[in-house]
Structure P
Amino acid sequence: MEHVLDYYQRPLDAEFPVVNMDEQPVQLKADLRESQPMQPGQVERVDSEYKRKGVVSLFLFTEALSGWRRVSVRERRTAVDWAEEVKVVLEDIYPDAQRVILVCDNLNTHTFASLYKAFPAAQARRLCSRLELVYTPKHGSWLNIAEIELSVLTRQCLCRRIPDLETLRSETQAWQKQRNAEAKGVDWQFTTQDARTRLKRLYPQC
């Protein structure tokens, strides 16, 4: 926990950006009947029945200090999918950074081995050399700032039925564009000293 919190105390640094990432499954749902549009004095009426259209995965990366985030929608959540997303962050978003510090949880796909599974060894090694993985502790995923962004995305964009992959991609891209234009950041206030005081019970007792 303290290891993660120490990184959050660092100032904005283009050479060593601190980026958070998280994933979230999204169930696609299609209406079986057309909804009745909103009218004066009456909200929109939506039938409670719907058709399941499968589950896809959201990948979200965010740099809280600069107010930047990237959302990607994929059909699966595999090691190769994660590796390809990381490659975009390293080569397209931060091509000039010496090393990207990536804060994520302990999923079995969030490893350097995933890069070797997705790319030739020489390319995977180049990517690994510019990537530092920082894991949130077990049962401590609340320390991941990307969860805050996913919560905002869910409330603002995913609080309705979305029937297909193309619509979901279009909606999340529109959300990402607007939120990046507003440069919405995260004001993280919880520090290592706060942890030692407020979570004292979690520390070994001498």
Structure Q
Amino acid sequence: MTKNRTNPEVGEYLSGAKNWQGVMEELRTILLDCGLTGELKWGKPCYSFQDSNIAIIQPFKESCALMFFKGVLLEDPEGILEKPGKNSRIARRIPFTSVQEVIEMEPILKEYIEEAIEAEKAGLEVDVEKKKEPIPEEFQQKLDENPDLKVAFNDLTPGRQRGYILYFSDAKQSKTRTRRVEKYSDKILDGKGLRE
């Protein structure tokens, strides 16, 4: 039964992994035991329920994390979920540094996964403030000067727009913001996100 819900690419990815192979294998078993379907998305093992993404396994240098796409909806009675980054609004993750840690947490992980599946079945959505990030002055000036850039930026998805705005805004000096805007204008014109 488990084999019908996983993609062979995931197995190849895990068998070729240089780091965290055991942790990822253990997480994979737990996710499949909960009835999720595994496949590679964004170059990582991703697990879904009826075509809706539930969780993704993310190997990092210092740890390997199980990230829930709508983790903010989970109650987290154990207090183990953390924000993946300072600007994260919805996703939450649980980091691991050993196979033993995953094995010990299996019952808790299954509860969290089941809760995430139930949230998906119920059609729960995250109510994210529709407030837009302020556009840095240097980028606004470039948008005003270049109508094609403005159209291309407005055609990007809200997430891609936010990614650029946060990246440009993160620079402390105006000249750095200007340099970033210049460097990424062609990507925006090509309809691509910051990390594509």
Identify the structure, out of P, Q, from whose coordinates mean projected area of the Cα convex hull in nm², for residues 8-87 alone was calculated to give 8.9. P
Out of P, Q, which has the highest value for mean count of other Cβ atoms within 10 Å over residues 48-55? Q
Starting from the value 15: which structure in P, Q was relative contact order in percent (Cα under 8 Å, 6 or more apart) calculated from? Q
-14500 is what came out when helix-only ellipticity at 222 nm (-39500 (n - 2.57) for each DSSP H run of 4 or more, over all residues; to 500) was calculated for one structure; which of P, Q is it? Q
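None of the figures in this text is laboratory data; all of them are computed from the coordinates on show. Since we're looking at a predicted model, the values are computed, not measured. Cβ atoms are built from the backbone, for glycine too; each structure is taken alone.
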